[in-house]
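**Q** Structures incoming, each one as structure tokens.
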Structure P
Amino acid sequence: MLIWAHGLWGSPNGSKITAIKESGIEVVSPDFNNMELDERIRILNELVSKQKVILAGSSYGGLACALVAQQYPEQIKGMLLLAPALHLPESPNDDPEKLIAPNDFPITIIHSVTDEIVPISASKDYIERSGNNLRLIEVEDSHVLENSFSLIISELNKLIN
């Protein structure tokens, strides 16, 4: 199962998730609008506890996915983070320097070198701290990654298959 976590200003029916669904990928996409980070994590933890999953998240949703993966790596088969806001010091991520990727599964990050909302350094610092086999794919796009949908779908298919 693929679980999608949208960003702070996203929705469970946004452009990325719509493109993913239209590609034929089955996905569960909870509505996180008006939820704090800890509430998003609680919902993701409930979904993750039921079966092994692939997590995918954008921006704030990517932060939520990374925190869930750190807590329950045994439940994750793979993870795709899109311009993840891993640098935000927000409870329960009070000390972003302690957020480290597990070694148990493949993780791919797609981040724009010209992102004006979440600097690419957030992803690079996470990779440097984690010291494992994370893949960073650098693109030239906006924070929304609207020109990278085919890449996103391709990377999800690699994790699923």
Structure Q
Amino acid sequence: MKVSISHKEGYDSESMVFEAKTSKSSFEIRPSTISPVEYFASGMVACSATDMVMLPKQQGYSISHLNIEADIVRNETHPKKFNEIHLIYSFNSDADDLIARRWVLSTIETYCSTLNTVRGVSKISFSIVHNGKVIADRDEVVSGENNTILESNGNIPDIGGACEA
């Protein structure tokens, strides 16, 4: 993956404009409108949302009314890293609660590259509201790596999706 950022204009926080280029597209970043940290946080949630649409589909289930909120606590001083990330997954599906919980754990612990990038550094917890019922409330994710879901042959199943690039 390659990403490039070019400074286009402005030299103060209100007028800076950057152009981001990826292999697929380009877009402007205006820190006075959305900060790079907000882009990063939004990217984490969007990556997980992609998984939350793909996993049920691949298993023959449907999902609707998906909403994911992130409550992030950062250091007050520099570096202002993410100390805690609490994700609230709310959705309806035709699966039972155990399968719905597995989808959330799969995105957090295996598939979402951005969440897994901060997992050893940030405390991650989650809540799940499935079909209007709370099935997880501030459950903590074991930080660190190697908590992945494996197929019987030892491989992590490929679910495709937007976060693969």
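Quick note: the coordinates plus some simple rules give every number you see, no bench work behind them. This structure is a prediction, so every number in the text was calculated from the model and none was measured. Cβ atoms are built from the backbone, for glycine too; each structure is taken alone.
**Q** Given a value of 2, 10, 22, 25, 23, 15, 4, 0 for P(r) over Cα pairs in 5 Å bins from 0, in percent, point me to the structure among P, Q it was derived from. Display every interim value, and only then the final one.
**A** On the way: P: 2, 10, 22, 25, 23, 15, 4, 0; Q: 2, 8, 15, 18, 18, 16, 11, 7, 4, 1, 0.
This figure was derived from P.
**Q** So, one more: Match the computed value 65 of volume of the Cα convex hull per residue in Å³, for residues 49-96 alone to one of the structures P, Q, and report its label. Could you put the intermediate results ahead of the total?
**A** Values: P: 65; Q: 82.
The value was obtained from structure P.
**Q** Given that mean count of other Cβ atoms within 10 Å over residues 89-96, derived from a single structure, equals 17.6, which label among P, Q identifies that structure? Please list the in-between numbers first.
**A** Details: P: 12.0; Q: 17.6.
The correct label is Q.
**Q** Among the shown structures P, Q, from which was the value -11000 of helix-only ellipticity at 222 nm (-39500 (n - 2.57) for each DSSP H run of 4 or more, over all residues; to 500) calculated?
**A** Values: P: -11000; Q: -7500.
The read-out comes from structure P.
**Q** Match the computed value 1.9 of distance in nm of label points 7 Å out along Cα→Cβ at positions 41 and 129 to one of the structures P, Q, and report its label.
**A** On the way: P: 1.2; Q: 1.9.
It was calculated from structure Q.
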